[in-house]
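Next up: the structures, one after another.
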Structure I
Amino acid sequence: MKLTPEEVQKLTFDEVAQATAPRTPEEWKEYYYEQQAEREMEEMWLEEHSND
């Protein structure tokens with residue numbers, strides 16, 4: 001999977017946030033599901049616009 005510069009930036013920011021702010025297991029679970037939902041939304045958007 002190829003990442004756009006924006007995605008790479010987002011990823012590094014998230015990694016920094018993770019490293020500097022320890023989370024409880026519940027917070028990690030919540031964070032994971034948020035990330036998953038965001039990815040699904042992006043994939044749906046890309047599919048809709050890939051025919052342009």
Structure II
Amino acid sequence: MKHVRIAVMASRRGSNFRSILDHIRLGVLKGCEVAALVTNRAGCGAVKVAEE
């Protein structure tokens with residue numbers, strides 16, 4: 001299986017970003033890894049999720 005590195009763009013609470021991470025951990029998104037998080041708000045929820 002090919003390994004896929006993805007970039008996620010987010011600007012708010014981070015709920016979709018968290019869902020992507022959860023699906024990777026559960027194996028739903030097999031072969032994927034988040035390589036980058038792009039945001040226009042330094043303190044947004046997605047950044048906090050990434051720091052966890």
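Values quoted throughout were computed directly from the atomic coordinates according to the rules given, and no laboratory measurement underlies them. Note that the coordinates shown come from a computational prediction; the quantities given were computed from them, not determined experimentally. Cβ atoms are built from the backbone, for glycine too; each structure is taken alone.
Things to note:
- Given 1.12 for Cα Rg over 2.2 N^0.38 Å, calculated: source structure among I, II: II
- Source structure (of I, II) for helix-only ellipticity at 222 nm (-39500 (n - 2.57) for each DSSP H run of 4 or more, over all residues; to 500), computed value -27000: I
- Per distance in nm of label points 7 Å out along Cα→Cβ at positions 15 and 31, the highest-valued of structures I, II: II
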